1. With helix-only ellipticity at 222 nm (-39500 (n - 2.57) for each DSSP H run of 4 or more, over all residues; to 500) derived from the coordinates and found to be -5000, which of P, Q does the value describe?
2. So if we calculate Kirkwood radius over Cα pairs in Å for every structure here (P, Q), which label has the highest result?
3. Quick check on the output: 2.7 is distance in nm of label points 7 Å out along Cα→Cβ at positions 56 and 112, derived from one of P, Q. Which one produced it?
4. For mean count of other Cβ atoms within 10 Å over residues 80-87, the calculated result is 13.2, so let me know which of P, Q that is.
5. Hey, distance in nm of label points 7 Å out along Cα→Cβ at positions 72 and 96 derived from one of P, Q reads 2.5; which structure?
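Please treat every number below as a calculation from the coordinates, not as lab data. This is a predicted model, so every value here is computed, not measured. Cβ atoms are built from the backbone, for glycine too; each structure is taken alone.
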Structure P
Amino acid sequence: MSPSRYVLDTYALFSFFGNNPGADDVARLLLAAQERRAELYISEISLGEMVYIIERRDGRVVAMRSLAVVGQLPLQRCEATWPRILAAAHVKAHHPISYADAFAVALAREMEAAVVTGDPEFERVERLVEVLWLPRKG
């Protein structure tokens with residue numbers, strides 16, 4: 001695996017934008033990607049998860065603004081192609097994680113990347129992918 005490839009999950013985005021524990025770690029990765037010292041990926045499914053969480057909490061306008069801000073970050077947005085859907089389904093079938101998290105795992109495996117998260121669900125898949133752990137809240 002290339003240590004300079006990372007898949008951000010929703011937890012990483014919320015850490016960064018909420019200035020929560022791990023925000024500095026995500027900021028360093030974003031700077032490295034901007035300077036082309038790292039490659040950052042995100043599944044469109046994770047972006048959809050981010051949008052619905054923000055829309056539920058703060059409304060559609062805020063959710064769309066947040067998505068526009070994420071679109072300006074040095075992240076490679078990865079479509080939910082049929083092979084990726086099947087890979088995520090396979091992960092979900094064998095591991096008790098959310099479907100959105102299964103997409104992050106499948107994408108990390110495909111890109112030979114580490115998942116950046118603080119979500120404890122990823123403890124269940126550490127034997128499948130490397131995890132770059134962010135500090136957890138409280």
Structure Q
Amino acid sequence: MTHFKLITSVYLILIKDSKILLQRRFNTGYEDGNYSLPAGHLDDGESITQALVREVKEEIDLDLKAEDIKLVHIMHRKESDIRVDLFFTTKKYEGKFRNAEPDKCDDLSWFPLDNLPGNTIFYIREAIKNHLSKTLYSEVGW
């Protein structure tokens with residue numbers, strides 16, 4: 001049996017007034033020019049909720065508390081590698097939304113849930129759909 005590296009990523013699904021906050025990737029080397037959610041990878045020695053709190057602060061300058069976030073979807077995804085993507089939401093946060101990483105994101109905007117940009121990354125679109133239908137788990141790319 002071969003061991004492999006499993007990449008874990010965290011995402012924030014932030015919905016307000018039937019709109020979702022998306023950011024367009026820029027200069028990252030992955031899916032540039034396409035919309036995604038505020039997200040990132042776990043750092044060594046970091047819990048999943050700590051990673052989400054950190055990434056959200058780094059990317060959109062919001063302060064979250066681990067106790068205020070809720071896991072809403074898990075995606076086991078296969079592309080060129082194997083990933084587990086954990087999608088969270090919250091109703092509580094502090095701060096004012098801003099693009100805190102303009103070198104990696106060239107747009108941060110709210111979009112109607114029923115009219116996502118055509119260039120939304122396919123698995124992000126799938127995760128949003130699954131969240132809205134209250135589907136906790138999905139597999140993509142297998």
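1. Computed on structure Q.
2. Numbers: P: 14.9; Q: 15.4.
Checked P, Q; max of Kirkwood radius over Cα pairs in Å sits with Q.
3. Corresponding structure: Q.
4. P
5. Q
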